[in-house]
Structure P
Amino acid sequence: MQEVLTAMKNKMESVCEAFKKDLSKVRTGRATPNLLDAVRVDAYGSKTPINQVGTVTIPESRMIQIQAWDTALLGAIEKAILKSDLGLTPMNDGKALRISIPTLTEERRRDLVKQIKKNAEEFRVRIRNARRDANESLKSKKNAKEISEDDMFRTQDETQRITDRFIKEIDRLLTEKEKEVMEV
């Protein structure tokens with residue numbers, strides 16, 4: 001029974017981590033190094049994350065600065081950012097790239113919140129699916145006479161408590177991001 005609960009917790013924790021990662025990619029009008037995590041640069045014959053070819057800093061609240069370790073890569077980094085679907089335009093001064101983050105309109109903020117809520121529901125469904133898988137595993141163990149019916153029901157109650165905890169965590173992350181997006 002414990003291995004079923006452990007496997008379910010691990011699956012739910014990975015879902016929460018994936019949701020955090022998903023939220024970090026949402027542009028809120030504030031500069032954050034996570035904004036560039038998905039961007040890959042063509043460097044030395046392979047696709048490389050920006051943070052592995054230079055230093056990404058936030059000198060101002062609406063500015064990202066990228067200091068490439070090899071200035072010859074500045075052009076490649078600039079191209080990679082322009083090709084990404086982030087809608088950002090870097091300024092190259094020959095030594096570093098500076099990216100100004102534009103402010104979001106009220107309508108765009110509302111659209112982002114809708115999208116975030118939709119994504120949150122998808123992650124909640126993943127958590128519920130993990131609970132369903134655990135409950136099915138418990139039922140099959142009971143049918144195989146590996147555990148008693150009382151043990152199965154007790155463990156199902158525990159799976160529900162764990163599920164509720166992870167759903168609350170998703171809701172907390174959603175509320176935080178919603179506040180951040182709607183902040184002007």
Structure Q
Amino acid sequence: MGFFDNLKKKTEEAVKQVFTSGSKTVTFSDIPTTLEAFKALPQASLKDPYETAALAIVALNLYPVDKEVCYEMLNFVRGPRPLSAFDKSFIHDRLEYDGKEYVVRSYFEGTSPDNDYTPSEPYKITLTSNQYSEIDGGYLQLWVRSSGADNPRPVMLRNKPSTGEWFLWEHEGLLADIRIPTSKNEWA
């Protein structure tokens with residue numbers, strides 16, 4: 001078996017492991033505020049794609065508190081492909097410029113427009129896969145429900161067969177518009 005055949009086999013095996021369950025709820029007792037605390041989370045092994053996707057959501061939630069630490073956390077879950085200037089600008093535009101930092105809180109259980117997307121504790125994020133989630137080349141698309149949207153939002157991951165780690169590949173869908181919080185809705 002050649003090098004590329006071996007990599008392909010490892011990727012296929014890693015992706016098949018994901019489909020033993022169509023959904024997973026990832027629980028965090030706290031939202032870390034430092035990169036060190038983030039890396040110390042049990043989910044930070046990056047061996048489970050559901051956990052990697054949940055970590056990305058946790059990292060994005062730190063943006064209103066400390067955008068540089070948020071970027072460091074995202075770079076950790078992105079692995080060998082750090083954020084570009086465009087990526088940072090996109091996050092800034094969606095969360096700060098548009099004033100919609102509540103968007104990423106909407107992925108936690110217990111949130112709703114009526115409670116200004118305030119999550120319950122412990123913090124839980126449920127991600128799902130479907131028959132179209134597996135994409136050739138070691139890519140995997142998972143879905144996460146926002147309490148402010150009608151349809152789940154996509155998050156794309158990529159497997160690194162040599163380490164078995166799953167890294168964040170695309171997260172832009174997580175920053176799409178949702179219903180505004182009731183307290184900010186002048187028509188509520």
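Coordinate-derived values only; no laboratory data. Only a predicted model underlies this, so the values are computations on that prediction, with no experimental measurement involved. Cβ atoms are built from the backbone, for glycine too; each structure is taken alone.
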Checklist entry - With distance in nm of label points 7 Å out along Cα→Cβ at positions 46 and 158 computed per structure, which member of P, Q shows the largest figure? => result P
Next on the checklist: With distance in nm of label points 7 Å out along Cα→Cβ at positions 62 and 126 as the yardstick, tell me which of P, Q scores highest.
Outcome noted: P
Checklist entry - A value of -20500 was derived for helix-only ellipticity at 222 nm (-39500 (n - 2.57) for each DSSP H run of 4 or more, over all residues; to 500); which structure in P, Q was it taken from? => result P
Next on the checklist: One of P, Q was used to compute Rg and Dmax of the Cα atoms in Å, and the result was 16.7, 64. Which label is that?
Outcome noted: Q
Checklist entry - Thinking of P, Q, which structure, once mean count of other Cβ atoms within 10 Å over residues 70-77 is computed, gives back 15.8? => result P
Next on the checklist: Quick check: 3.3 is what I get for distance in nm of label points 7 Å out along Cα→Cβ at positions 22 and 38, calculated from one of P, Q. Which structure matches?
Outcome noted: Q
